[in-house]
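Down below are the structures I want you to see.
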Structure P
Amino acid sequence: MRAALVEALPAGNLTLRDVAAREPEPGELRLAVEACGICGTDLHILAGESYRPRLPFVLGHEPVGRVRQVGAGVPDSWLGRRITMTLFKGCGRCALCARGDERLCPDLVAVLGVVSSWGGFAEEMIVPAALAVDVPPALTAVQAATLVDAGATAANAAEVVLRSGATTVLVLGGGPVGLLTAELLARGGAHVSVTEPLDARRAVLEGFGHTVATGLDELDGSFEAVVDCTGVPSVVMPALALLRPRGLFVVVGYAEVPRLDLALVARNELQVHGIRSGSRAHLESVLDAAARSEIRLPPVSVWTLDHINDAFAALRDGRVAGKAVIDTINHEE
């Protein structure tokens, strides 16, 4: 099968070559990949700033495709179905795994397409049947690929905010996760403002009817909740200062903040809530919301597998207004 391999870290490019496809073991599905989204985590891995998988490795944790083969113990009813997946394979024994929070398992076995298990930047991949999630027929493979991780993460973040009762919410960052979070919050009745420095992304958000600012200095007033989707250290303290007493700060983008003054958190009795992707329920809910046209999706820029390095270059240069997706079925631009 054709695959895009990470052969060194840090790396500027992936290496395209043919590799042997693995047969599914008991409990596994062999997937013919149709599309796979590119996530910011992929960029961080290639830059040597995040997870370090054993090399060579195939990234791609936002795949969508059709089941081609099943391993022992898996019903034949899976064959031919279009599926995506949850990303985290936990120990299967702890309380967190039992309640569907495998992503928080202290003894993670694998994060598919990130570490330990090859991902979807290839023509085929292996997916544990227990992690498979059906894609609604109303969505194309490319549309569904925009939601696998970004959508599940946004659904988790939006659920936390709406459960808190916050109605005035600031979303930092208008990329795919920020846009989907804003859409889900608005659907839940919140009044949402979004900050985004890139002109193309602001234009999309404005076209969707969201209140948009270039930066925090353009905002007036305070908020009951802030969702940080940027991972930019310099926005954390100013954003915390925009929260009302007992406000909620939701951490989606990872940031190492060199000077974090927790006095502001203590004096205003602020709450800080971390988000690590989402559960199966979050993924299923956002796929359903998109299929019912209850939320709008980020605009999609599509590249073929053979041009995957062009996609990464466009993302690094800020030339992607929405979501970058690799179309694995089509081999010609």
Structure Q
Amino acid sequence: MSSTNPNEKSARAVDEAMDRFAATQPALPLAVALSGGADSTALLLACAQRWPGQVIALHVHHGIQAAADDFERHCVSLCQRLKVPLRKRRVDARHGSGQSPEAVARDHRYDTLDLLAHEEGQGEDGQGGNAGTVLIAQHADDQVETILLALSRGAGLRGLSAMPAQWTRGRLAYARPLLDVPGDSIRAWLRLRDQEWIEDPTNASEQYTRNRIRARLLPALETTFPQFRATFARSAMHAAQAQQVLDEVAAQDLLLAGVPPRIRAIQALSRPRQVNLLRHWLWSTHEAIPSTAQMSALLDQVAACTTRGHRLHLKVGTGFVRREGETITWDPGARQNLGKTNSC
């Protein structure tokens, strides 16, 4: 009696995930963000097999490590073999003082993917036209790492929602078809097909928090809670649903309070609802993100605005919230107004 190959059983998760993604009927053509690592290599190969002639690859050379040239060469060779058009671009993703190298690289990557997805007959691929859907190869282990990072930073529901399987940037659709698949299953799927990939040398460095989580915490979770990937994903889904409700409530409250919001309208709400409203206003209107301490101080000052002469001027995010008559405003250049009276 033959037994099932453990690698085949593990690898099946990739095919099942691609079946689920295909059932969503994504807009074609598909543009796969191809780094050259195992995850994006597998995603490109799976898509090229399922949607022949309807797939392009997008590669961003970040210019921050010597191995980036090897990644690019792998991507070029793979796309030539699969007969998949490749659009690539080099960017300078070096971070400045006080900036997160991961955040800077991520911002550059997504901005460049947007540009590459909209290219019209430019570059060496010879194929013009916009991509229908951009695919990112993040998987279940990436999702768990994102949740653990959010917990370590004391994040709220938005942070605990982690990474969505589908979302939009501007008018461009994005998707993560492998978000439910463990990283080991992706590598098993590639090995069964004798497909090579490039291993990022920085993955072995525990200088980065994500790598420490991957090397130390995930094996412990695997031993203690074997189903942790599925249960963490379920918690993230619940957090995302709750955050959506809060966003809808905040939008309704802001509609009543006005933009900029009236102080009395804010004061009429419970303190948790004030937090929800103010965070929504600051982000949706100014893309400002207050810290927990800044928000607590802002709430205290709003509560204290019971007289016409009460001034309000607080650092919030990268700018300042100040009082203007019956409302509060956010001003990125408000530091210049410190000598003025912001009372009513």
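Using relative contact order in percent (Cα under 8 Å, 6 or more apart) for the comparison, can you identify which of P, Q gives the largest number?
Values: P: 19; Q: 15.
The maximum falls on structure P.
Name the one structure among P, Q that Rg and Dmax of the Cα atoms in Å, for residues 114-241 alone of 16.6, 50 was derived from. List each step's numbers first, then the result.
Details: P: 16.6, 50; Q: 17.2, 52.
Working through the options, I get structure P.
One of P, Q was used to compute FRET efficiency 1/(1 + (r/R0)^6) of positions 74 and 210 (r between Cβ atoms, R0 = 41 Å, to 0.05), and the result was 0.45. Which label is that?
Details: P: 0.45; Q: 1.00.
Working through the options, I get structure P.
-7000 is what came out when helix-only ellipticity at 222 nm (-39500 (n - 2.57) for each DSSP H run of 4 or more, over all residues; to 500) was calculated for one structure; which of P, Q is it?
Working: P: -7000; Q: -15000.
Computed on structure P.
The value -0.52 for log10 I(q)/I(0) by the Debye sum over Cα atoms at q = 0.11 Å⁻¹, for residues 34-225 alone was derived from one model only; which of P, Q is it?
Structure Q accounts for this read-out.
With log10 I(q)/I(0) by the Debye sum over Cα atoms at q = 0.08, 0.10 Å⁻¹ coming out at -0.36, -0.57, pick the structure among P, Q it was computed from. Walk me through the intermediate numbers first.
Numbers: P: -0.36, -0.57; Q: -0.50, -0.74.
Considering all the candidates, the number was obtained from P.
Of structures P, Q, which gives 2.5 when distance in nm of label points 7 Å out along Cα→Cβ at positions 170 and 202 is computed from the coordinates? Provide the component values of the computation, followed by the final result.
On the way: P: 1.6; Q: 2.5.
Structure Q accounts for this read-out.
Since every read-out is calculated from the coordinates, none of them should be taken as a lab result. Since the structure is predicted, the reported quantities are computational estimates derived from the model, not experimental observations. Cβ atoms are built from the backbone, for glycine too; each structure is taken alone.
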